[in-house]
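Read-outs: derived from the displayed coordinates by stated rules, not from any lab. The structure displayed is predicted, hence computed values, not measured ones. Cβ atoms are built from the backbone, for glycine too; each structure is taken alone.
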Structure P
Amino acid sequence: MDQTAFAALMAPVIDFIADKAVDRALADSLNQNFPADSPAIKTVESACHAAIAAGWMCAQGGPGRRFGRVIEATPASRDLSVDVVDLTEIVGPLHRHPDGEICLIMPVDQPARFDGKGKGWCVYGPNSAHRPTVKGGRALVLYLLPGGKIEFQE
């Protein structure tokens with residue numbers, strides 16, 4: 001699995017999200033159309049683990065917080081960037097999502113929760129902000145950003 005193959009794997013999800021409002025209804029729709037236990041999302045999750053093991057995904061950061069942009073926001077990606085973070089028992093840096101953030105939570109440790117949420121999709125609307133927090137173990141979080149926009153506050 002390389003970045004090109006990963007982008008192809010993400011294409012159906014990206015196409016589904018493109019041009020939709022980044023809101024609670026999108027989270028509900030993603031959880032219905034791309035449920036966390038579906039073959040498509042299990043394949044994405046397995047690909048993330050393989051890419052992390054290969055060293056090209058989540059190549060930045062340190063213990064407890066590894067991260068990296070996997071797909072840039074371009075016309076080919078429908079102006080959505082894709083990043084993946086590997087978080088363990090951490091409260092991350094405060095940041096704002098000018099145009100929203102669409103997250104796929106993939107707990108590695110079953111009790112792990114990202115911002116209090118378990119496996120599946122969650123959406124933060126435009127102009128939202130948070131400190132990404134994982135409690136209960138380790139979780140991977142894949143997130144898509146319209147326009148690739150994120151503003152770190154610290």
Structure Q
Amino acid sequence: MIKKNITKKGSTVLELLFYVSFFAILSLVVINAIIIMAKSFRETSIQSELVQSGAVMERMSREIRQANSISSISTNDLVLNTGSNKTIEFLFSDPNIQFLEDGVLTGNLNTPNIIISGLTFTQINTVKGQAVKIFFIVKSSNDVLNRTFDFYDTVVLRGSY
């Protein structure tokens with residue numbers, strides 16, 4: 001009977017080693033899965049921020065399309081006449097695009113996590129009307145890879161077509 005107790009104690013140690021190693025491997029798999037999910041979430045958040053920057057271009061295009069005429073234009077500043085002595089202005093104040101109504105700052109068009117660079121406005125005059133060409137580069141401040149996206153559009157002013 002003494003020999004049976006010794007073998008029983010030996011198998012208990014082997015079982016303990018097996019369970020410890022099994023738990024260690026399982027823990028590594030779970031930790032790795034959590035790390036992969038965190039990276040995926042961060043990447044999805046960055047992509048979402050960059051795609052939402054398209055709303056900046058859409059807002060500028062809509063306001064230009066509804067304007068009657070261009071009051072003044074430079075590479076980083078566009079002032080539009082919208083009728084009834086009302087003006088709308090898009091002003092590039094690095095790294096933000098500011099929106100002004102009648103000279104009063106309404107706010108930034110981009111979110112704080114979005115960095116805009118290289119905003120340019122170009123006036124296009126034809127026999128039949130006016131248009132504005134817009135170009136800017138967007139990147140996320142959270143992106144360690146510093147990826148950029150280019151946005152550009154050419155918008156014809158109301159009554160010019």
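For mean projected area of the Cα convex hull in nm², for residues 49-88 alone, the calculated result is 3.2, so let me know which of P, Q that is.
Values: P: 3.0; Q: 3.2.
Label of the source structure: Q.
Determine which structure produced the value 35, 34, 27 for Cα extents along the principal axes in Å, calculated from the coordinates; the candidates are P, Q.
Working: P: 35, 34, 27; Q: 109, 30, 21.
It traces back to P.
By the measure mean count of other Cβ atoms within 10 Å over residues 41-48, tell me the structure among P, Q with the highest figure.
Working: P: 17.8; Q: 12.9.
Max of mean count of other Cβ atoms within 10 Å over residues 41-48: P.
If we compute Rg/Rh (Cα atoms, Kirkwood Rh), for residues 17-56 alone for structures P, Q, which one ends up with the highest value? Before the final figure, lay out each step's value.
Details: P: 1.12; Q: 1.42.
Result for Rg/Rh (Cα atoms, Kirkwood Rh), for residues 17-56 alone over P, Q: largest is Q.
With relative contact order in percent (Cα under 8 Å, 6 or more apart) derived from the coordinates and found to be 17, which of P, Q does the value describe?
Working: P: 25; Q: 17.
The correct label is Q.
Using the calculated result -14500 for helix-only ellipticity at 222 nm (-39500 (n - 2.57) for each DSSP H run of 4 or more, over all residues; to 500), pick out the matching structure from P, Q. Walk me through the numbers on the way to the answer.
Details: P: -8500; Q: -14500.
The read-out comes from structure Q.
Where does the value 21, 43, 30, 6, 0 come from, among P, Q, when P(r) over Cα pairs in 10 Å bins from 0, in percent, for residues 81-136 alone is the thing being computed?
Details: P: 24, 59, 17, 0; Q: 21, 43, 30, 6, 0.
Clearly, the read-out refers to Q.
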